[in-house]
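S.K.: Structures given as structure tokens follow.
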Structure P
Amino acid sequence: MRITQIEDVTAADRTLAVGTFDGVHLGHRDVIAGADAVLTFEPHPVAVVTPAHTPRLLTPLAIKADLMASLGVDELIVIDFDAAFAARSAQQFVDEVLVERLDVKVVSVGENFRFGRGAKGDAALLAADPRFATRVLPLRELDGEIVSSSHIRSLIAAGEVARAAVLLGSPFELRGTVVAGDRRGRELGFPTANVVPDERLVNPGHGVYACLANGLPAAVNVGVRPTFESGRGELVEAHLIDFEGDLYESELRLHFLEKLRGERRFAGADQLIEAMHDDVARARAICASASFGG
């Protein structure tokens with residue numbers, strides 16, 4: 001899949017899905033289905049228009065791009081969303097971006113899509129334009145609830161990663177560069193690859209999770225390790241089951257499958273080790289039965 005900045009795009013007949021698509025969840029996938037190209041915005045428009053209300057994101061651009069590529073999208077077109085772009089009227093966006101720059105033939109959006117200065121543009125404005133066809137997708141509902149990025153953010157923050165995966169269409173993914181820890185896990189017999197969570201992104205609530213780590217089964221702790229006073233802040237610690245090797249400074253990709261338990265303080269190392277053996281056994285079983293390949 002090509003990733004192209006809007007200024008580098010040449011006009012061509014396109015079936016184009018347009019949106020922010022944070023999470024690339026089931027509703028987004030309805031909008032994207034059948035499109036050969038996707039137009040999105042970086043950073044999230046709220047970060048420019050009302051910075052104080054900027055949400056923690058589910059998917060930074062790299063993960064968003066990989067998810068879209070897996071859906072068969074040929075091209076991801078990225079608009080650098082800044083104050084100047086935010087000042088464009090809805091009609092300017094249609095005329096200058098969709099028609100003149102991209103020469104779209106079909107535009108696909110969700111029914112709640114808004115665009116242009118003051119969010120005055122909507123699906124009805126697009127549908128009224130005779131220069132292209134407009135496909136408007138209703139909000140996706142599943143088990144009686146609307147599938148939305150905000151709801152999925154809440155689920156993940158609460159540790160409900162299994163439910164979030166259902167609404168996303170695939171497990172929630174967290175990526176980061178492995179950093180040195182205090183080697184406490186190695187001393188206990190459970191060496192870990194450690195990642196400092198990005199505060200701009202949604203992170204799972206404190207607890208222990210069954211994950212796939214670079215495709216391998218793992219038991220992962222998210223939190224502050226309350227049994228030992230480390231003086232460090234929040235950390236994501238992944239014990240890759242049956243793995244031997246050095247992952248320092250490499251990228252770790254974690255796909256969260258299921259929460260095993262909450263993070264808690266143990267009376268001592270022996271109780272913690274016993275709990276970790278149980279965590280590993282359960283994580284191994286969950287990963288073995290997972291249909292997602294990582």
Structure Q
Amino acid sequence: MLLRFTKMHGLGNDFMMVDLISQRASLHPNLIRELADRKLGIGFDQLLTVRPPDNPALDFKYTIYNADGTEAEQCGNGARCFLRFVRDEGLTTKSTIELETNTGVISCKLEKDGNITVDMGQPVLQPARIPFVADSPMITYPVPLVESCDAENDSEIIELAAVSMGNPHAVIRVDDVDTAAVERIGPMMESHPRFPERVNVGFMQVVSRKKIKLRVYERGVGETKACGSGACAAVVAGRLQGLLDDVVDVELMGGHLSVGWAGDDDTVKMTGPACRVYEGRLQV
């Protein structure tokens with residue numbers, strides 16, 4: 001069958017968008033991995049599908065698949081592209097929509113300047129809910145990079161914050177993102193036994209109280225040019241450490257996001273662009 005799709009990106013974090021309301025398709029992990037190949041397929045960080053919601057009070061169901069074929073719980077850059085896509089496709093005329101995800105409901109709003117704001121919900125800091133193996137909640141945790149060492153002193157200790165924004169994040173503060181050991185620490189921490197469902201690993205440089213620089217090694221993908229949920233997790237971690245103000249400019253390799261969190265029971269809001277690249281059809 002011919003599958004219609006659209007290629008989109010949010011700050012270079014790129015997606016294959018598939019409408020599964022007006023068409024049907026079986027997107028098994030092997031097919032997703034083939035489509036994600038940047039030389040032999042379409043190439044993307046995640047594949048996003050639009051489905052009817054299970055809850056009729058909501059607008060759509062939002063599902064996310066990583067490039068390795070595994071399903072992800074959340075993707076902030078993808079949520080912005082989702083709103084742009086369903087409006088462009090005529091699936092809705094609303095400026096604000098509510099999306100059903102595997103971990104809850106998020107809302108997306110089209111701003112007057114064309115940017116899109118996503119309400120990502122409240123951050124989760126309780127270790128068991130992230131999930132992260134720890135005896136009690138802490139602002140930061142000392143974690144041996146190699147957990148199997150007989151003594152902690154035998155392994156490099158990474159000081160990290162553990163946050164869930166609907167998906168798990170480890171946020172590591174660094175002096176300079178350009179020289180941070182992303183390629184070495186990222187994959188080791190991604191599959192660390194303290195994170196039983198693996199983790200997205202953010203490397204955060206605090207520039208000022210109003211700005212950070214961030215690189216993210218995404219679970220099931222590798223390093224990406226931007227990560228919306230990672231930007232939110234980094235701001236939450238920085239705010240809890242007393243380093244950042246309520247609204248922060250997050251500079252990623254692909255561009256800038258504005259992330260706001262007032263703390264306590266407030267939700268995290270992220271604003272940024274969503275871009276359409278091209279449309280296509282392929283035989284599957």
Structure R
Amino acid sequence: MSKTILVTGTSSGFGKDTAETLAKAGHKVFATVRGIRGKSATVANELQSNGIEVLEMDVQDNVSVDAAIKSMLQKSGDKLDVVVNNAGRMVQGISEAITIEQTQTMFDVNVLGVQRVLRATLPSLRRSKGLVINIGSILGRVTIPFLGLYGATKFAVEALTESYRNELSQLGVDVVLVQPSAYPTGLYAHLEADDKSRDAEYGAIAQIPKDFGAFIGNLFSGPDAPNPHDVSETVLKLVDTAAGHRPSRVVVGNPFGADAVNAATAPIQASMIKGIGMDGLEKLKVD
């Protein structure tokens with residue numbers, strides 16, 4: 001059955017492919033980008049040519065988010081079934097060399113952006129008993145040096161998603177976290193820390209993130225490069241899965257141990273929830 005779906009951050013990477021995959025499968029897709037008439041004009045036109053409604057939205061701006069959702073609901077006849085929170089920003093480098101401004105941007109997009117979108121869409125999702133899919137990362141479970149601040153945003157998304165999943169379960173809204181591994185997407189265009197003055201203090205260590213960037217580049221350009229379409233297919237499968245049968249988390253690609261962390265923490269989380277008398281929130285209420 002066709003569903004009305006909002007996907008954020010669709011100018012490239014997972015978001016663009018997910019929007020196109022969902023539309024091709026017959027769903028009504030609204031895709032958000034920044035700069036429809038500017039830097040994202042070409043991709044906006046491409047999405048529209050594939051039957052996708054494109055919305056101007058900056059997840060860092062409350063007014064922009066609220067205006068985009070209002071416009072979407074007007075166009076959809078007040079219908080919304082699924083929200084895919086995909087918009088993301090990454091910076092790699094010596095953590096000390098990542099400026100406060102860069103750090104704020106990562107948290108604003110990756111964490112507060114999710115909260116802004118959910119606050120704007122949950123009234124509709126409660127009515128439709130819909131689905132929230134948050135795109136996290138295996139780096140929300142396991143940590144790589146020089147990506148710690150980005151990982152911190154994804155650790156935050158883990159907690160945010162877990163809490164929302166419980167809070168919304170008895171209202172019929174399902175919440176799932178997708179944890180992609182490393183894939184060739186536009187996310188890696190925002191890699192470098194800005195404050196190069198700190199590198200000298202680290203000596204040879206300062207070269208490691210540069211070497212890691214080269215390693216990732218080779219991985220992504222090789223014959224066995226991971227296919228980012230894996231993530232889109234996972235999202236489509238979650239959308240098409242019946243309520244009450246979706247997992248709480250899905251790792252996509254090489255887990256690097258994130259799947260083991262998921263398995264180890266699940267009973268601990270469940271035990272804690274039971275211990276404080278909230279285990280009734282663990283199972284989705286399905287009418």
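S.K.: Compare FRET efficiency 1/(1 + (r/R0)^6) of positions 6 and 246 (r between Cβ atoms, R0 = 41 Å, to 0.05) across structures P, Q, R and report the one with the greatest value.
M.R.: Looking at the calculated values, the largest one is R.
S.K.: May I pose another question? Upon calculation of volume of the Cα convex hull per residue in Å³, for residues 46-197 alone from the atomic coordinates, which of the structures P, Q, R produces 169?
M.R.: P
S.K.: Can you rank P, Q, R by Kirkwood radius over Cα pairs in Å and just name the one with the largest value?
M.R.: By Kirkwood radius over Cα pairs in Å, the leading structure of P, Q, R is P.
S.K.: Could you tell me which structure in P, Q, R was used to calculate helix-only ellipticity at 222 nm (-39500 (n - 2.57) for each DSSP H run of 4 or more, over all residues; to 500) as -14000?
M.R.: Checking each candidate, the match is R.
A short reminder: the numbers here are calculations on the coordinates, not readings from a lab. Please read all numbers here as calculations on a predicted model, not as lab measurements. Cβ atoms are built from the backbone, for glycine too; each structure is taken alone.
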